[in-house]
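Bear in mind these aren't lab numbers, they're just calculated from the coordinates by the rules spelled out. Computed from a predicted model, the values in this text were never measured in an experiment. Cβ atoms are built from the backbone, for glycine too; each structure is taken alone.
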Structure 1
Amino acid sequence: MGSQEKSLFWEYLASVCKKRNGFTLAELLVVIAIIGVLVGLLLPAVQAAREAARRIQCQNNLKQLGLATSNYESAYKCIPPSMCVNFDGSQYGEWGPQARLLPFVEQANLQNLIDFKKTYKDQPNVVKMRVPVLMCPSEVNDRPSGADDLLQYPLCYGANMGTWMVFDPQKRRPGNGVFLVNNKTRLASITDGTSQTVAFSEVKAFQPIIKTGGSPPTVLPSNPSQIASFAGSNFEKQDGHTEWVEGRVHQDGFTATFGPNSVIPYDFQGKSYDIDYTSAEEGESVESTFAAVTSRSFHVRSVNFVHVDGSVHSVSDSIDLHIWRNLAARNDGNVIQEAN
């Protein structure tokens, strides 16, 4: 090969290399499209993995609450009351079961700050505290509330306070749940069995609610749409489950009036809300408290709950309503063989 031919060869090779120094626009677009497809395929899997992790953490929180209840019962031979109504008009007994279980969920230091002989409203340093075991990782309102003009922290796990009637102050009669007003439930009174009776189930923080008023029937409502017809008009957009310290059913509890994640429709100023309902606040009325405080969660079509014996389960929204009510009632005689 002559010198001229060699020169032409190297010039040609240099031109080829120069042309392949980068990607063409078409090649870049193809690469970007491939990356977009891969992200689209992987994102649902990543989200599903994250939700699975959140669900496991949620179930672990409930497991701790179930064990705390068992340990409390072992120490005091009873399950703590939902709250204590003092018929002299004082309010110091309103502390809820979650506050009484604190030493059994490694929160003894926090409980040491509580003076149970005073109302929680006089203890702002306590009510503003976030209790990690009471918050589901899927909860979107993991932040303080301004309930009762105090900075307070919500919760995501409600204590089982029955199916409809929560407390009759005239007869001093509690409901058929596990955590009862003015009553320390003994295991012997849970005749359906501790493995067949719910202790805690998920609830949503900042729940819209009609807190008082109306003329509720004494029998269980059969349809969520009935609530609006007798519930009255004392509507609060986000006043349910905003305080882990208060033992009233709309704050620390749930009822099995309707199934998990049931929608209780209520229209207010042209907007539809999914509400909870209580006819009267325990300890603040001579009227009986009836409550439709539904177990809800941000998990897909299900809620997690824990039995009194500490076993954790997940239940579908489609669970038969009668079964769900049977699981909430401690002594109705209807024992469920399979809870989930």
Structure 2
Amino acid sequence: MPQEQPLISVIVPVYKVEAYLDPCVESIVNQTYRNLEIILVDDGSPDRCPEMCDAWAAKDSRIKVVHKKNGGASDARNAGLDVFLGDYVTFVDADDLVASDMVEVLFKGCVDNGADVSMCALQNFSENAPCLDGRNSSAEKILSGEFVCTQFFCCYGPNPVSKLFKRSVVKESRFILGRKMGEDAAFTYPILYAQERICFVQRYMYFYRSNPSSATGTYSLNQLDELKTLQEMLSFYEEKKESKIYNAMALEYFARILAHESKMKKSGIQDACAQERLRQEKMALMKKGGLTLANRLLFCFGNRFSGVFRKLFFQNQARCKRMYGGC
């Protein structure tokens, strides 16, 4: 693509990913869309990552490096948002990979469809299950923000990666600091909700590395932080009088509470305060106003048959992901 194309920024938070950083950056610098600003944010990484970032900047003039004191992924992404110059911006985690034409395809999706946000399908991969670039299909769906937040959010919505944002929709947005989980969703949901048109490309172009040692790979009580985000989302949709989205998110919130109860049990975590918190949150949710009769019945069923409810809920979520994502 010619250099007069709009500048697109790629923000990459970097921390303790020495083994994965080079393949990640290589997949970005080799994008078919060439007019990029690649911002590597060294979040005070204690390994070789800082010097690796500097080495990449020496090789490619499109790469800028921000060295900062460790503050977590959200703080690193915010540091990138504070300095990016692009007309559009996307996020890539430093241990992941992206298809060689992801930026080009997402940009084209925005331009061709008059959308300020585009997104693609995300595929998990590991050393034992390599990623597959789904070049057989780049079909697009144009979705409303309401639809995404109701039917699609938990399939592809929470994570800021695999998305391209026009500068105007993120200029006032920042990631919440100090939250171990749920900070991604807290960033994306108000942006997605505000969009009249979102272009979804039905193709795996972002490859998310499954890392057993990551925050999502092992269970800890820090993961309860995501419930605060779900509470905030419920309040947001309640204030907006968005009954459909509100009830969809209430069901997700309930399922997440049950999932945390199960994970605590399987992990052998016996924490009376955490268990009581989950019980109280579940009871408070079941008593909330604005719930449909169907949700009230489902909550009663789930409270009594937790395992069956979880299985059915997450199976249905996977079915929706396949149906709406087309992947």
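State the single structure among 1, 2 that was used to calculate helix-only ellipticity at 222 nm (-39500 (n - 2.57) for each DSSP H run of 4 or more, over all residues; to 500), giving -14000.
Values: 1: -9000; 2: -14000.
Only one of 1, 2 returns -14000 for helix-only ellipticity at 222 nm (-39500 (n - 2.57) for each DSSP H run of 4 or more, over all residues; to 500), namely 2.
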**OP:** Have a look at 1, 2 and say which one yields 1.5 for distance in nm of label points 7 Å out along Cα→Cβ at positions 157 and 285, as calculated.
**Re:** 2
Original post:
So log10 I(q)/I(0) by the Debye sum over Cα atoms at q = 0.12, 0.16, 0.20 Å⁻¹, for residues 37-140 alone, computed for just one structure, reads -0.55, -0.81, -1.08; which one of 1, 2 is that?
Top reply: 1
Original post:
One of 1, 2 was used to calculate distance in nm of label points 7 Å out along Cα→Cβ at positions 173 and 221, giving 2.2; which?
Top reply: 1
Subject >> Value 1.27, calculated as Rg/Rh (Cα atoms, Kirkwood Rh), assigned to which of 1, 2 >> reply: 1
